[in-house]
Structure 1
Amino acid sequence: MQAVIFKGVRNIAVENRPIPICKNSTDVIIKVHVTALCGSDLHIYRGHEFSETEVIMGHEFVGEIIEIGLDVKNFKTGDKIIVPFSTCCGNCFYCAKGLTSRCEKSQVFGTPLLDGGQAEYVRIPFA
């Protein structure tokens, strides 16, 4: 698949990367339909915020589910979804109180821990 890769300050490239696969039973894979640039992406690109290199950028995107993990109950293949900038487990103390942005297992898209949405496909954990 094609993906936008952060190579360093003011240096990005479009490269071929493997299509992601479900790593956990609560993952889904989406085909990205639309992605956006945000100020956070520009801060990294311009060097105002640090990021490791070789990261697939982007944390604002919309797509269609093409694969679901065995334990995914609330989505099905073909569903169209809007993806927030971070993940939440849905089970921790904070998620139980509706404070999902404070999730103990949260990950942010477009970081070394979780590939971003400026790609043709993305793995979404905790679906």
Structure 2
Amino acid sequence: MALTKVLITVKTYPAISKKYEELVCTAGFREDGTWIRIYPIQFRKKSYQEQYSKYEWIELDLVKNTGDYRPESYRPVSHDTPIKVVGKIAPDGNIWAERRRFVLNKVYSNLTQLISEAKNKEICTSLAVFKPT
């Protein structure tokens, strides 16, 4: 996949790892609006300039995470892969127009359909926006 630009929307609480001390799972949207999961990231070991917040655009070199069957799952090329913060979508009051353009691009309102896609081996949806009706 190489250099990838991602709008961060999800960042998990650090998980303890015997091998890597602490790891964080991050998810967000590519520029085309599709979901992507990035794991593992040694977030606290990154320099201050490489530490990102939600709704910031980052760029980093990614490869498919072959240890994870979910189609949205990627990992940095290495633990030393640099992360570059390249932009931010700032809040705009209560409107959040720019954020909504990405986050609400594809919204599920039918939980049965979402679960069905998650169980379907050809689709395997594991990241989605769900808004009950």
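Since every read-out is calculated from the coordinates, none of them should be taken as a lab result. Please read all numbers here as calculations on a predicted model, not as lab measurements. Cβ atoms are built from the backbone, for glycine too; each structure is taken alone.
The value 1.00 for FRET efficiency 1/(1 + (r/R0)^6) of positions 84 and 116 (r between Cβ atoms, R0 = 35 Å, to 0.05) was derived from one model only; which of 1, 2 is it? Working through the options, I get structure 1. Consider the structures 1, 2: one of them gives 22 for relative contact order in percent (Cα under 8 Å, 6 or more apart) as calculated from the coordinates. Say which. The value was obtained from structure 2. Among candidates 1, 2, the computation of Rg and Dmax of the Cα atoms in Å that gave 15.4, 44 used structure 2.
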